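What follows is a group of structures, each given as structure tokens.
Just so it is clear, none of the values below were taken in a lab; they were calculated from the coordinates. Just so it is clear, the model here is predicted, and its values are computed rather than measured. Cβ atoms are built from the backbone, for glycine too; each structure is taken alone.
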Structure I
């Protein structure tokens, strides 16, 4: 395997759905944030530790392709993948699977590393780079 992969399960809550009991499209961004944070935690770097060290990670790109709707009370699985060692940016790819295993959507986010004190982009933290190198290659 030449990439890092993590799975996160989320139960769709009623408040996250529209009148058709479909997950409202805007809620997928929040699901991907949960999956991204948990994948980083699994890797060995928490968002909190990055923020405590002065590194923020704002999203610079987000895209999604919808295939099937997820429904109220389904337990969905979001597979998060990182395919490249980050430099100043990191890209996460997501595949969301319905409870029956069908693919619901594919998405990606790109975030950059940002120094909270200087308000300038910075290189990826060395710890994160090393952890990914040990898991990807």
Structure II
């Protein structure tokens, strides 16, 4: 065998799309201990606007320029980050439990981010949050 193809469904919406990459939801050795997905964001659109109580996430940009807004749901402390591939350093952002997050594409083209977690997607642990 020369290669193995992993096929994933694209979940398409008007603000972009999401596709799982590698995950413990699949039998993809050696990647069955992490859950990851790629999120595409149309120009001017936002994604996420939620928080988790059981799922920690790590987020990094793949293309474009995004504004990441983080807010502690208990203290209401808020921070805003700009993630841009043209930055001096490449940053991977850790989002702990109970921190709401929203990602806005502030570039003129599609932007994309990858999210990594030790926990698979659970709709019962995704809580909408208004910023």
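Side notes on the structure shown:
- Taking mean projected area of the Cα convex hull in nm² as the criterion, the top structure among I, II is II, with the largest value.
- With helix-only ellipticity at 222 nm (-39500 (n - 2.57) for each DSSP H run of 4 or more, over all residues; to 500) derived as 0, matching label from I, II: II
- Test item: mean count of other Cβ atoms within 10 Å over residues 92-99 calculated as 14.4, pick one of I, II: II
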